[in-house]
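Enquirer: Below you'll find a set of structures to go through.
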Structure I
Amino acid sequence: MVDVAEHAYRDDPARGHPDVRTRLSGTSYFFLGNGRIQAAVQHAPAGEGTPLGLLVMDPDRLRPKRGALTMHPEHGLEPTALRIAAGTGARAPEAGAVAVAWQAGAAIPAVVASWKAGPIDVEERFSCPDGERPSLSRDVTLANAGHETIAGTLRTGTPGTEASIAFSLAPGDRLRAALVYDLDRAAGSVDVRIAAPGGGARPPGPRPERTTVEFGDPVLDRLFRASAAQLPAAVSAAGRMDGSIWQYNREWVRDQAFAALALTMLGHQPLARTMLRRLAIEFVTEEGATLDSSQARGRGDVELDQNGILLHVLGEYTAWTGDLGLAEEVWDHVAAAAEYPLRAELRHPASGLLCGTREYWERHAAHGIKPGLELAHQLFVSLGLAAAASLARQLGRPQPAARWQHESESLRDAMLSDPVFALSDARGFVKRRLVTGQVQETILPSPRAGLPEGVPLAGDPPHRLNPDTSCVLPIAFGTVAPRSAVARATLNHIETLWNQAWHRGGYGRYHVSSEPDSPGAWPFASIFVARAAVEAGDAARAWRILRWLAATDGAASGAWFENNGPRASPPFPQVGITPWTWAELVVLVVQHLLGVRPGPDAVTVTPRLLPGLAGVEARLPVREGWLRLRLRADPDAPDVATFRVPCGAGETPLEARVRPMP
């Protein structure tokens, strides 16, 4: 049984400098990294915390925000700010007087901050130009906009070091200086030093090409670019990734696998391969169960959807890259992950569906989850078994291929159409049925749940399980026709999750009354709904979600908290930045809007242009080559056009007219 104590954390945000808090009023975090160093530029414009601070972390050591290596125990991030002393005064960035943004058109992700120190215009550019060393560059430009010569000193530091540069600027003169932050991973410290302008050394040879997507729309382009820049920064070179940066300091197969899928689509295939290999070898137990929260579970509490998700993503990775060698290398782990959900003790005798006391969002028996049949478990294990069957066929293993294909179809058919246990009713898809066939509509927590006062599940019942955003996943993953009656009913029912106990937009992950944590909107769960809406032709709903993401907390940098709501910390951890959101946005753009789906011998492209878009240009890596798309909106084009493009080396162009969604 899951130990409820694992949900308790000791990090108290009220203790120490305000910078140790993750949620500061109006604050945005811009994440940078190269797999060997991870950094976040903190922009706190509202007066809480350091207005322009620099967090540097070791991506292989998952820690809370106060554990960042540049966090001073007394002064927070204040020492990391630039301080300019000239004459009798000293200036540093002030709240509300700093502009911070991603640098447009940068060859590598870069963050630019600008502010004024009296008559001096200051620009700072943060990046990780060296792909091999654990270092970050901070290029500084000082420009004298005044009418007199200014002499002074520029200083900044970390908890262990300080760097200073003396300058004298005549009117109109500029000074370009470079600071480099070197991470000493063994010592667990960061040093700052003066370097030649241009920052750290670049790796030899040409920089690897990455996916590019241009809609010409400020909302979509900004969301995609921010996600494409920051997702790789969240992953160490060894494939490690915090489920929510600064929040959990733990790992999940589910989150990691979806991140690996998005990285594959973005052109980071070697890193995706590293992640998937590590998941298969280290996160699948000998008997085939998967780890969540970096822990193995008993059979009643195992997250069965993770088995399917890992297999599904491994199949997608292989389709995109043509790399069958990874599946062959980890085949014993693939087979164990595929067989584990098929054990008799995990099957419901009357339906053949998977049965347990853990649900998709990780509530369990202490929260009131009874033994039953979870929609997401059936969906993802079915998808995963189909992917494992395809890999087995490609690797010349016909016997397991036939078995897994049969089990995949049996699970899907029972989930969709069993006369008693199908996971749908007049409301569309339902989250969960009990072993009796009755829909589990409510939960009641046990006294041992350890819920703090004030969370909805600790309040008065009823605590409703339906609706739940996971119910749109069969639509998003193509398991059911997106314009079928069950799909339409599901999307209509899910609508009640928008603005439940708040007024700023966004979908809660499920009915707020059964929330054992913070009531509020969840960005990546909202993108689930956007993916399903695009498939169903519901452009208005998709646009509403995208525009909400572009305006809600974290939108300035495109780094969103796991959810937007108050949190009881402690005992719960402070809310963190969830990389899964970046992965969902990449998949939404590539798989649903561009409609790119590689197969064994060709790429199928079924683009769906949202209304208001004139078109899209994109370039994506597929197998040994690149697929170049140039799509233009045309109201006279077919309603849904599907194009089939052969896989091959070199550049494969596809130019087409596409009818916009209504």
Structure II
Amino acid sequence: MCGIVGFLSPGRPAEETVARLMADRIVHRGPDRGATWSDSEAGLALAHRRLSILDLSAAGSQPMLSADGRFALVFNGEVYNHRELREQLEATGHSGVWRGQSDTEVLLAALAHWGVEPGIKRVNGMFALAIWDRRERHLWLIRDRLGEKPLYYGICRGSLVFGSELKALAAHPDWSGTLDRDAVALFLRFGYVPEPHSIFEGIAKLAPGHLIRITADDLHALPSSKAYWSLASHVTGPRRQESDEDLVDMLEGRLLKAVQLRMEADVGLGAFLSGGIDSSLIVALMQAQSTRPIETFTMGFDVPGFNEAVSAGEIARHLGTHHKEFYVTSQDALDVVPDLPYIWDEPFADSSQIPTLILSRLTRQSVTVALSGDGGDEFFGGYNRYGQGYASYRKLAMLPGPVRAAAAMVMRYAPAHALDRLMARLPWVTTFPAVGDRLQKLARVAQASDIAGFYAIVVSQHHGGDSLVLDAKAPQVLADSPSEWPALDDPREAMMYVDALTYLPGDIMVKVDRATMAHGLESRAPFLDHKLVEFAWSLPMSVKIKNGKTKWALREVLARHVPRAMFERPKMGFGIPIEHWLSGPLRDWAGDLLSGERIRRQGLLDADKVARMWRDHCEGTGRLHHQLWTILMLQAWLDSQSRMGQNQ
């Protein structure tokens, strides 16, 4: 796990000092070592920051040249099948002596031997890489299939710049950093900036499963990418017909393999354990394949309804892991808020970034690699929108229009705060978490006329992001384009497909990558093994959601390792009490960032609309804390950009 940067400036000698300066901006991603390499005649420079995981010797250092000197590689990630690839290379006549045991050397040899595009198709891993062909004068940028590792690229005054994080690109002397207002509108709608867009004009994110081949002649405009792997090609095939028990057996076997591949490391390894289905299953399968207790880590919170440490501890004791619980206070969480804009580079409003960041820092004190349960929801039907949300939509859709409108009105003006207080006093068995928020969303769902409308509502924070941003029009994205969705019989599968291509890489993976890498911690997600993903899409929906239970197949596998009573409980999530904070300890901070004077001076948002939202929140007449948090994350990011500009 590392950080990569580079640039291609045709007609100008490559300055390695610039590449080194860019890499220094992301030293947190690779605190162990840094190095640069250049092809001065071509105007190309590469730089790398290393977090040593496999083969800790200098034999695994980057940038790395192929045995024949033709290719130069910088690589961020892990190749999980590197041993298998090494055997295949040796069997097909790979010449020369291996310098070490690193997966980087195997990856480079595979791309050189089979060709870049055929070679990358053989790789099972998470990666973002750049490889320079010195003979053909081609630069390739490639990102892994599910978007675990980030890769930004763009044209700045005739130079192609690329890297793991935007802050590295901003260190290049040709950087301009012009804000993209249309991308701001996208952010306000979703709480993140979806691929291929970025918050800056002319800078893009390489889409998951895509590659780009670039030459000096391509730099008059942003190069277009090509898919080397497509989720769409795996979602419309026939579903398996085996019995439910056989399918669960097959799933367990594939999960065991995915976990096993991700347990190889020459440094300390552990796992995040939240007490939910996904992380508990990953830990159970790790422990089943380990001769010693697995290191597991959980963060407890001092706010009722936001603490899963108790259930995680029960599961850890049952499995026999070496478990650590880190209890933090609201103040501990509040203290990291000023750091969020710099760590995430772009505005980012998934509030679970805060506990994820804190847990990553604490986990890094014990291990360098941590497995996670990310991806289980998207591929095995875990989100509420596939379960209760979709069921509610179907029931509402059966009502006549006037009745639906009346129901929406009742839910919109229901005493949400009072309902939440009532639910908090009930036994946990009967608690329906965040009922106030759910009622507000259900009121909007009642207005949906079709499944695309339903999906657009449930994934949006602001439904009118365009109207909040002055002189902006949000680009159309996959969530708005049902004509681009594959033909699937079950609407829930359509939503899972779109989530896998948008929310997973744009939100979940961004959250985890930045939070972990900010502290030099590598996170690995077995559920994102592309072979497991392809298998998941061969399963019928009847084993993903059964009798109203989401992730049924995963629950059945977990039940073979953990008593059901330990995990069959309401999901709390990994969030923070935003509403409480904005009404209490963060009220002054929020009020300052949302002040009409500040917003008018910036000239980006509609100050009157923002003021109205903040007033409704403060007076308790509107439940708008999630929408306000999105605006606050934008304002905090703008504030940090202004300070950085003043310091340069």
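Enquirer: Please compute distance in nm of label points 7 Å out along Cα→Cβ at positions 314 and 554 for structures I, II and give me the label with the greatest value. Spell out each step's value before the answer.
Expert: Values: I: 3.0; II: 1.9.
Going through I, II one by one, distance in nm of label points 7 Å out along Cα→Cβ at positions 314 and 554 peaks for structure I.
Enquirer: While we're here: Figure out for me which of the structures I, II the number -8000 belongs to, where helix-only ellipticity at 222 nm (-39500 (n - 2.57) for each DSSP H run of 4 or more, over all residues; to 500) was derived from the coordinates.
Expert: Working: I: -8000; II: -12000.
It was calculated from structure I.
Enquirer: Identify the structure, out of I, II, from whose coordinates mean projected area of the Cα convex hull in nm², for residues 338-585 alone was calculated to give 16.6. Before the final figure, lay out the partial values.
Expert: Values: I: 14.4; II: 16.6.
The correct label is II.
All of the numbers you see were taken from the coordinates with simple rules; none came from a lab. Everything numeric in this text was worked out from a predicted model, so none of it was measured. Cβ atoms are built from the backbone, for glycine too; each structure is taken alone.
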